[in-house]
Structure I
Amino acid sequence: MKVRRAFRKFRLGDGRRVVLREADSGDLDKLLAYINSLVREKKRDESSQLFTGFESRLTRRQEAEWLNELSRSVKEGDKISVLAEVDGEVAGNGDITRGSYSETRRHGHLGLTVREAYRGLGIGREMVRVLLAEARKQGLKTLDVEFLSTNKATIHVYERAGFRRVGSIPGKVYRNGRFLDSIIMARRL
């Protein structure tokens, strides 16, 4: 992977330094710890607001394959990726995946997670700002994001970033014996 690019640096209210940057191959172990912390959170907390995809711990090999694919996708212009690091620990990870058809190349799907200990501190909001700015630079015209309808904090973050609710998928996620709806929000750039 190329040398990591820093998008933004800022401090949290308690003085800790946050760096929003591209991931690189040296982040493998940090990213593995990050994803596996999300898996543990979802298993531990029945009311977790995490969306799907965090069902079992990943191996180092699986994470390395994901990181190699991310690098390839970023290099080819198919993804925009932002990693949030606080004191050497991955606090959040987000990306925008460009549409795969020639007719949808100007649209992107945004996905973002923040580690439990770092939620509510403004890191996700800043990551969304960086992702929006990078999407504009790369010529995207519209974005969408999808998450659990029960995640009120996330709704607020995306509304503040100019996203509007455009739909929902009733009962998309089956968790703990009940069906949960997802919300789809979108915006023009």
Structure II
Amino acid sequence: MIEFKYDIKQGADIYRSISGPLLQSWIVSSKVPDDMLVRRSGRSGWRKAKDLKELIPFFEERRHKSLKVTQLPCKKRKIEKILIIDDERDLCMILSELLKRKGYNVSSVNTLRKALNLLGKEVPDMVILDLKLPDGDGMSMITKIKKISSQTIICVASAYGSEKNKSEALQLGAFSFIDKPFTAKDILSTINLVTQVGND
């Protein structure tokens, strides 16, 4: 299959150069409604996502798995502070440096206990959350974070991306689920979609 990149249109807003695998994961996890307009970046006019031949199988997969429907945010969300919760210290360091270079205020912790301590002092705009942590299951953190701040965007990033885990994370309030190993583009594309970055 040809690896296309896509532009997504929601109302007057356009989100550019979303990678094919990322868009496919959004379709399967019900973040892209059937009538969402997309185009292959620089290669075609606007069409419904479900009408693009290469995307049809992912709508079928979503239908069979009956995942909870989660819509894309309708309003611009400003992201300044990001908290990474992951026990892989090298990953935290690399991702932190990447995001700091992009202008974000980034903190990272390696346990749930440290995450809760930090959340009690300062609420981030976005949390990048691993599921398997030394002192517990990151899935339980989704509800706790939402109770502290319902506006905080939660992006689960895990190597344990079973459909059960993805569905549960979305139902609990996560915005997205990214499979490990992921690329910098996967994280930045998610942030761009939340903040509605992309010029017409």
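Each reported figure results from applying straightforward, stated rules to the coordinates on display, with no laboratory input. Fair warning: this is a prediction, and the values are worked out from it, not measured in the lab. Cβ atoms are built from the backbone, for glycine too; each structure is taken alone.
Remarks
- Structure responsible for 28, with percent of Cα pairs over 23 Å apart, for residues 50-137 alone calculated and labels I, II on offer: I
- Entry that produces 28, 18, 15 once semi-axes √(5λ) of the Cα gyration tensor in Å is calculated, selected from I, II: II
- The greatest value of percent of Cα pairs over 11 Å apart, for residues 130-169 alone among structures I, II is that of I.
- Value 0.40, calculated as FRET efficiency 1/(1 + (r/R0)^6) of positions 98 and 122 (r between Cβ atoms, R0 = 25 Å, to 0.05), assigned to which of I, II: I
- Given 0.55 for FRET efficiency 1/(1 + (r/R0)^6) of positions 26 and 162 (r between Cβ atoms, R0 = 35 Å, to 0.05), calculated: source structure among I, II: I
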